[in-house]
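Here, each number is a calculation from the coordinates, and none is a lab measurement. Computed from a prediction, not measured in an experiment: that's the story for all the values here. Cβ atoms are built from the backbone, for glycine too; each structure is taken alone.
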Structure P
Amino acid sequence: MKATPTITKTERAGRWLGLAWRSLTRQESRAIQWLAKKGLPEELGKVLFWSVKLVVLGVLLYMAFWLALLMAFLLVAAWLVQQTDMGEEKQPELRDGHSGAGLYDKDDWRIDMGDPNDT
């Protein structure tokens, strides 16, 4: 067992987020106390900060919805472009058809003249 355990990146990120959260809650309580000193009731200050948090959350969810909708439209448009031929004619392909192996067009007519006895 190691004397000093290694700290993973996720654990470090979690600790940083925890410190940031505690710092924000401390600043919030300081702001509520400051508003209380200015004459605003403390409960009203808490409601004010909760309403600001809810508005910010609503704006973020609204933006995420429209971003997801835009991504869905882009994916559907990309899929539709991929599925369409865009006016290109089908190229002749080498395959085995009713007249033997050879080049056939889109209407199943053999393009190259091969030996009719060759199968």
Structure Q
Amino acid sequence: MNRVLLGRWGEERALQHLLGLGWSLICQNYRTPRGEIDLILRESNWIVFVEVRTRSSERFGRGEETVDYRKRRRLMATAGHFLGTYQGPPGDPRFDLISILRLDSGEEQLQHIRGMFTP
């Protein structure tokens, strides 16, 4: 599976996981000139900004190891833009990470890290 297809598959897999927890989708692939947020969902009183990292191996590190300071700054700026235009019910912002390892054998490991960082 090429990189783009793997990324799309991972985002869809993450979304199904979160919807299965009873969360509500607000937006998928929210883009601004500042950056992109893969998934934005509501969990109770939280507005959750979710970064999805999908890997086919751990050769270049695990998904959670790839969210560096620059990526966090872009996520926060993009989330700020979203919150400034959001017309829905208010909620406290939170940043989660879903890291998925999908091996060629079809085996997958999904790890959900709630509150991966605080703004």
Structure R
Amino acid sequence: MHSDVIGWLNQCAQELSLTQFGELLFSLWGIWKERNDRIWNQKQCQALDVSVGLVSRLQEFRFHSLKSSPPKNRGRVVWRAPPVGLVKINVDGAFHHVSQNGGLGFVFRDEDGIMLGGGAC
């Protein structure tokens, strides 16, 4: 039995594969995001809507995590790993001025380039 979340996460990190642990963290982030939307933005979703959204984002996370080789570098800046023990967060976004719609995404990666989590809205 775990008396704290950190202990539970440490055990999960030891017992799950890196892929499974990444998916767990991504899923927990989705639940935390819903909690924050309820508290800070007064947004209410039904449990089914939250779970469908989480499954959809998890499928996208899996798709992008499984990409084996990036497209050929066309003058883009090459990603550089953070120092050992740190996590790098990459963020990107887009906005369409006519429709007034936009979105953003972010990815957390460790010093080996392993995707630890991410999200989009």
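A few comments on the model shown:
- Answer label among P, Q, R for the case where mean count of other Cβ atoms within 10 Å over residues 43-50, calculated from the coordinates, equals 10.5: R
- Entry that produces 72, 26, 7 once semi-axes √(5λ) of the Cα gyration tensor in Å is calculated, selected from P, Q, R: P
- Origin of the value -15000, where helix-only ellipticity at 222 nm (-39500 (n - 2.57) for each DSSP H run of 4 or more, over all residues; to 500) was derived from one of P, Q, R: R
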